[in-house]
Structure P
Amino acid sequence: MSQSASTVETELQQARSEELKGVGYGLSAYIMWGCFPLYFALFSGIPAWEVLLHRILWSCLFLVVLISLLRRWSPIRAALAKPRLLLPGLACSLLIAVNWGIYIFAVEQHEVLQASLGYFLTPLVNVALGMVFLKERLTRLQGVALLLAAGGIGLQLIGLTELPWITLSLALSFGTYGLLRKRVALDGLSGLFVETLMLAPIALLLIGSLWHTGESHFLATDIGPLGVPASVLLMSSGVLTALPLLAFAGAARRLRLATVGFLMYINPTMQFVIALLIFKETLQPSMLITFILIWTGLALYSASTWKEHRASERRRRESGDRVS
């Protein structure tokens, strides 16, 4: 009996250790993503679409090295052997490119508040897409959360004087990306490589065109507020695209979905704070009300998710007790 109790205690300690590691990985991922406005602000002077082309190309090249080091080519070879199954992957590639491009543009145009609002809205867009396309059922709290989010966006549309297209584009592109990503049987790292691989030839062709016409910024110096060479910034975008994803994968393997969901809000919260305190963006009253409505919706959604998770855990324990 004591040996059994000791075994259980050891397993609990190991589980706590893994959970702490997962929290560390999750914090690392979302803090890196949350600091992206500061990073992309360094690209001032380089058009957003050119930054996007280099981000695609250098992400693909960096992932080749990383996947080789990790010896993770097997699932990629299996996926590439079935081109017909990669059609959802092509759609994911286009959506993630749109999302990246709009985000970089938002930072360059000092619209980080709209960008952060888009990523606050994304979980609720995911819920709505799941309801429409996957026939998922909503709880009452989730339904109220969606109505609050819709009300917040509707407020921005009153009179059509401030169409929050950056917010809507980021939320819809990333939400749809998540929906289609469910149909691609690849982990995050392998999936990102396949997505960038599909876009890399186009990116390389357009970068070559910029070189040919003399419009490339790759060899420019004194770029942005710190005067960092453009080549260093553009190549580093590949590394900084993959690192948070690796950290997120480490968190997802070790943490419950509900915990990952709560950590997710670190990213847009940091962007919101950076926009106000560092970029000195103006928070209009209508946008403040929109934020409050969406924050309230997220709180209700999170509470509903946590309640469902606790109920599932309780049923699992009760089932285990009956079996024993």
Structure Q
Amino acid sequence: MASHDNLTAYPEHAARSYRNLAQRLIDNGLEDVTVKELERELEHIGYFRLKGYWYPFLTPSANAVGKRSLPFLPSTTFPKVLERYHFDSELRMLVFEGIASIEVFLKSYLSCALSADGKEFGFLDNANLPNLSFDQHLQCLKTLRDSFLKSQLPYIQHFRHNYSNPLPPYWMIVGTLSFGSFKEYFYQGAPKEIKKGLAERLGIMFPGGEGGNDKMLSQWLEVIRRVRNMVAHHDRLWNSADVKIGPSLPVHRTGKHAAQWWGNEWDVLRNDNSHKVGAVLAVENHILRHINEDSWSKKLDDLISRYPEIPLEEMGMPEDWRSSSLWN
């Protein structure tokens, strides 16, 4: 990261009306839209947000690799730009739908496993969340208490009004937690054998018959957390290329057991494709398949079919992606 002392101030920009901005874009070659129509869309979506979708249609810079600027490339139409915006909006909703199913499953699975291991109020004792330090456990209890007191869920209100316990049992308290807090305290704090069992349940395996790969599961859940935040904040997702959302991939195996090894089908994502959204979709589909949410991949297929002009390579998905069990 650059030193703050070496940074320059953001240049001042005179405020422009939506009409002025619309006219500027049209004057720079954006076709198939009137000033009035474009003005309305800019007001609805925002100039800066839409810029991310028309950026690939701008003229590449002669001096800086990867940089683009006005004017637009020839034959750039506003419907092409808007199509990508609408595709991304629908993709985010589908991704969130899948993550919601995963979150519900994880909370159900871990609340059951942890309560069986340390009884229904086991989280009160640091020994039952052995992978949390003393200070982390104190913060966990504070987070649980704050979430419990703020929650307006009917069953939480009923518990507060009818029982003297300081906190409700696992299967209730998980409903008050954000995905991030749940992952940080209950998943990370859980005994290793519980995490390994969860990984095995989700088909995330170590090679050589070593059981569930809890390290990979932990990294996948962090990827899901980051993507969930992107979706919640309406960040552009479809052509994101960020190592922070790049899932770890299972190793490639050779030999007589290679055909049965779940990791070899991930070869199409190695190298440049591992940090694009296609890899996230593959992780999501893998987990959903193992919790019997089979309809999600059909919805992904339907979505991509309705937008045939979306370049799959920018998503990190091969043209023949439907033939791969990663997404199918």
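FYI, it's all coordinate maths here, none of it is from the lab. From a predicted model like this one, the values you see are computed outputs, not experimental measurements. Cβ atoms are built from the backbone, for glycine too; each structure is taken alone.
What to note about this one:
- Taking distance in nm of label points 7 Å out along Cα→Cβ at positions 69 and 269 as the criterion, the highest value among P, Q goes to Q.
- Set P, Q, criterion relative contact order in percent (Cα under 8 Å, 6 or more apart): the highest-scoring structure is P.
- Test item: helix-only ellipticity at 222 nm (-39500 (n - 2.57) for each DSSP H run of 4 or more, over all residues; to 500) calculated as -27500, pick one of P, Q: P
- Structure responsible for 1.00, with Rg/Rh (Cα atoms, Kirkwood Rh) calculated and labels P, Q on offer: P
- Source structure (of P, Q) for mean count of other Cβ atoms within 10 Å over residues 149-156, computed value 12.1: Q
- When FRET efficiency 1/(1 + (r/R0)^6) of positions 125 and 229 (r between Cβ atoms, R0 = 30 Å, to 0.05) is calculated for each of the structures P, Q, the largest result comes from Q.
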